[in-house]
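Quick heads-up: structures coming right below.
Every read-out reported here was derived from the displayed coordinates using simple, explicitly stated rules and does not represent laboratory data. Worth saying up front: this structure is predicted, and the values here are computed from it rather than measured. Cβ atoms are built from the backbone, for glycine too; each structure is taken alone.
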Structure I
Amino acid sequence: MSASAAITPGDPCVLVIFGASGDLTRRLLLPALYHLACDGLLSDRFAIVGCAMDEWTTDEFRQRMTVQVRQFTTRAPFDEATWSTFVQRLHYTPARFDDADAFVRLRTIVTGLDAEIGAGGNVLFYMATPPSVFGLVSRSLHHAGFDVLGPGWKRVIVEKPFGHDLASAVELNREMLTYWREDQIYRIDHYLGKETVQNLMAFRFSNGMFEPLWNRNFIDHIQFTVSESVGVEGRGGYYETSGVMRDMIQNHMFQMLAYLCMEPPVSFAADAVRNEKAKLLDAVRIMGPLEIARDAVRGQYGPGRGPDGAPLAGYRQEANVSATSGTETFAALKLHIDNWRWEGVPVYLRSGKRLWKRGTEIVVQFKRAPDVLFRASGADQIDNNRLIFHMQPDQGIELRFHAKVPGTLLRLQNVNMRFSYGDAFQASRAIGYEVLVYNCMIGDATLFSRTDLVEGAWRIAQPLLDAWSKSTPADFPNYEAASWGPKHAFDLLERDGRRWVEIINRDVLERVPLFAGADPLFLNELLLILEPDVFEPGEYIVREGEEASVMYFIARGEVAVESHAGTVVGTLSGGDYFGEVGLLHAQPRNASVRAITQTDVFLMKRRAFAKVVGQRPEFAESIERIANERYSIAPTTAPK
């Protein structure tokens, strides 16, 4: 991640790919290298040697990669001229990783290509293999004499997961450092190749208006969310040994946490940045048994239905998954960073599969401004300002703050300013590996993990893995596929008087009939005031006689409306709403509402409801009219 202005091609080198016939090579690595060639970032003195157990020839390898790169490239149209040159750089040799003779042949091929293209002895080894063979491949390279192969640099890229737990990570580091120096090892995390992740540092340290606020004096808390709408997609065997803690939180999310919260480095030199990341991870409080029981939630998805109503299998029904599996597909944590900057600022992380949407967001919630100035004016209570980093699929940065509503009265409304990458920049869509491989070619290790970073992340995760390995929760599965996740994850924040920030868009709101075709300005306002909550089957959402303080919009699920006698007099489901009559007429609830299935709802609290009704009387008239039509047939079924 060099700060130099000029972008030049990577160093000349021979790239040796172990696992060249695998999925990672054809879907990600070769398309990324082709993209670098399209952008003029590969040296003219560059060649690739693929190694795998398949008995292919170089011509067969070239033919296969021609088909695969056309399929998986993110660039359109396909650049035939660039590919016709690039494909000639591809070579292949079959090799078992424990076959000494195969590595001798590989050395002969690499030496010949080096002399032919003038790579100066530079060799980059890419281990697109399981971590279990990193040591074996390194040992075979050492015995074949690659470490003393002429002048130039020798570097190795290794893929995650780097270890299965703290002990295996320490052992893998020890094994790798037997054959390589630390400065030769590039531990890759494709998440760090995303422009939005790299922009965290650029945003923090190039904008003087935010850095002075980046501490416990101004920030209330931070939320990290990585949600996936897909299940395990045929990788049940792998996921059974991984789970979301190993697959997502221990590496990707802790890396983002380090970038967002670390101290300013003295420069953007690789070790300067990595030193500060290591200090940050070392400052994360290690959770003990009591903290784990209180501040960590795990979940597993069960059967559900997608947005189109199609049935979705639960995790235990996926291929190669145990029918009694205790593997977590969801986790939420409350972490603390024990340093001066972040003392007392909770950091909440959550990630899961088969959730209601795909998205990665970071929410920095600032402390509320004092509302003493606004009390006498009758203005609304001040809400928290929020800075939101949208990482994927939409890429951008959003700032939510207050503005005065036009008119004679002093009324406040949440508004937002948003920067979108797509609107501000023209750039070819990347895979994420391009910048990482390029940085390795130029010797910039900023975006790669060091030994202490790997082990520091595992030290945070290990107590949770140990605690969770001892038992399977009795309530697994505890959230439905395509839902917002387990109820306990919402309780984790509500216990602290906070809520998760669900990033929704107009399409989601327009599924509610009440909002279909509504004014876009009105929908934008709703996006900023609706809050999410989850109710488990059998849980009461409202009870008869309670004070009416919230209006509910059902995002998914089904609820029963019960009369005074406890008889079910009606049901409501996704797209329906209830609780509006009690708020309109300031009356207690005259019916109870109980969740039949897991029910995800948006809340509009009394203060927000009053604001909307006051500013948009047509909204009040609309729900009053619909309520009369809905409940005039059986008034006792009106859930207020």
Structure II
Amino acid sequence: MVKAGNLPAIGERLPVQSDLLVIDNIEGIGEYGGIWRRGFTGPADKWNGYRCCTGPDHVLFWDYTGDVPEPNVAKSVDVSDDGRVFTVHLREGMRWSDGVPVTADDWLFWYEDMYGNEELVPNKSAVSGINGKQGNFEKIDDYTVRWTFEDPYYFFTSVLAGRTDLGGGQADRGPVGKGSFAPKHYLSQYIPDIAGKDAVDKIVADEGYDTWVNLIKFKNDWALNPELPVLTPWVTVQPINNAVWILERNAYYYGVDLEGNQLPYIDTVVLTMAEDLEVMNLRAIAGEYDWQARHLNMAKVPLYIENQEKGEYKLYFDTQDAGADAQLKVNMAYTQDMYIGDLLRDKKFRHALGASFKREQLNEVFWLGLGVPGSSAPAPANLYSPGPESEWRLKNSVFDQDKANAIFDELGLDKKDSSGFRLRADNGERLVLEIVARTAQFMEFVGMAEMICEHLGEYAGIQCTVNAAERSLVGQITAADEHMFSVEWGDGADHLFTFPGHVFPAGTNSSFGSALGLWFQTGGEKGMQPSAPLQKVFDNFEKAFGVPEAERIALGKEIWEIATEEQWGIGIAGQSPASLGVRVVKTDLGNVPSRQYNNPDTKTPGISRPMTLYWKSEGNRAPQALSYE
């Protein structure tokens, strides 16, 4: 492309030498070329790409331990002694994927015209302020921007590293108007205050959208819009709403290896849609994927081991510190049936549920016995662990049929019909609970929900049904608080302050109660008022960002004490590779870690810097390998 005059020379595409992002390799300098084959489950599986192929494009990013923020999109951040002023230095000469220079104007545009637009972002993020007071953002010069806060914000550099509304990057947070930066030269044409209402209205009508807000959400979507200028190592060329999602290397990516070679090494990433988990796992067992951990089933591990040599891959395990790889989440904001909603909001009822199913049986079936049954509290080594495993792992999380039935009786559910099922106290009808569970996801959530329902019927006399639905549909259900329960993820909870959504309702689409998350995000201006224990968690969480580390750790421990006692998320089993930690990798792929930190906040395998992956064998770099079928 350079020889043909279609691309500037390498020196014109990279930042100045002192501003390059230099990435160390595990094994050594790689070779260019080839494709990386993966599987995905459809248009709702954006996290698949966020993890593998966005860099990640966080402002800062975690080191390999998952604990220390390091330079990333930003070259560096200077912090004032009082913890109130954060000066962010950008990389001079960095370019968007279309070759246009990245400057502080792109950051200011994002802050003023996107994040600051009430139609696009009506609810400002809690992390852009401290103690309820929003920070101030300003441009200093072409390569310097600054955040200033009224109170100390000691945790802010971690916010810029984690998957937060400010740190999480354009690729991930851009579609909702967040992420700290955006391509001004491209997105300005879709904002009425800049391009003019008539001009934008015409584009909205011509492209079939109902509002300019929905238009720009699409235009700023890394997975859907191939025209979008981005900072990721690979860019979408065929979007996710196809049977095959294709990404190609970004010729302007700002990262290099130790010898100054531009990354990534691999040319193309091809993600092929699998109809369900069974198809995904069969393809992986057959060696059709080059690096895959997402959606691989722990129950298939014996088959993976058996077929390693034939499939020319190696099996790896990446465990987590999260206490619950999967958990039964209770919707405390359920109001469609107030009698059931009040039961869900009653801690005693949640405790009875937690004592009504046999975690050991679920662990054997869905974890092959490799999980640690119990509560959702994190592993003892975690910074915010509430205390000894013997106490907090078992707290309210042990099967006890007598205890459960005594509590249900106490709550007025002491009458049963001729089939032995409990009756509601308000109308005498059979109590029927429903668990929603996502199909075609990385763990067998539907199977887990079905087994929990079986146990509730057999040991507690409660009828329970399962609503198995596609991921995006479940997202709509939980956003509207139409569900009672959901069996789903608990991973990432060990990064309490940058990935809290699996601990308590921290966001506006939460299976614990979206209306409660809205209350939290708006400081009580909207949504549902929380219980006293949940309000205490909200208060601790907000306070923790502005205090020194020792005090933050104490506040975090108290959050976990409350969450484990309240059981908003009823743990099943955790501390295992079951959630995105069963990894198969082709034997001739280079720069592959034998173990990696496994957490959605670090966008694993993003923490292992996939842009350094390369093919050792010439065959996998050959042009004929570029087949998308």
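From which structure (I, II) was mean projected area of the Cα convex hull in nm², for residues 155-218 alone calculated, if the value obtained is 6.7? Walk me through the numbers on the way to the answer.
On the way: I: 6.7; II: 4.7.
Source structure for this number: I.
Out of I, II, which has the highest value for FRET efficiency 1/(1 + (r/R0)^6) of positions 307 and 483 (r between Cβ atoms, R0 = 25 Å, to 0.05)? Don't skip to the answer; put the middle values down first.
On the way: I: 1.00; II: 0.10.
Sorting by FRET efficiency 1/(1 + (r/R0)^6) of positions 307 and 483 (r between Cβ atoms, R0 = 25 Å, to 0.05) in descending order puts I first.
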Exercise. For structures I, II, which has the highest computed value of relative contact order in percent (Cα under 8 Å, 6 or more apart)?
Worked result: II
For this session: Tell me which of I, II gives 0.97 when you compute Rg/Rh (Cα atoms, Kirkwood Rh).
Result: II
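Out of I, II, which structure matches 16.1 when mean count of other Cβ atoms within 10 Å over residues 51-58 is calculated? Provide the component values of the computation, followed by the final result.
Working: I: 16.1; II: 27.0.
Comparing all candidates, it corresponds to I.
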Seminar exercise, completed: When FRET efficiency 1/(1 + (r/R0)^6) of positions 195 and 443 (r between Cβ atoms, R0 = 41 Å, to 0.05) is calculated for structures I, II, the one with the largest value is I
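Looking at structures I, II, which one was helix-only ellipticity at 222 nm (-39500 (n - 2.57) for each DSSP H run of 4 or more, over all residues; to 500) calculated from, given that it came out as -9500? Could you put the intermediate results ahead of the total?
Details: I: -9500; II: -7000.
It traces back to I.
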For this session: Using the calculated result 20.2 for mean count of other Cβ atoms within 10 Å over residues 323-330, pick out the matching structure from I, II.
Result: I
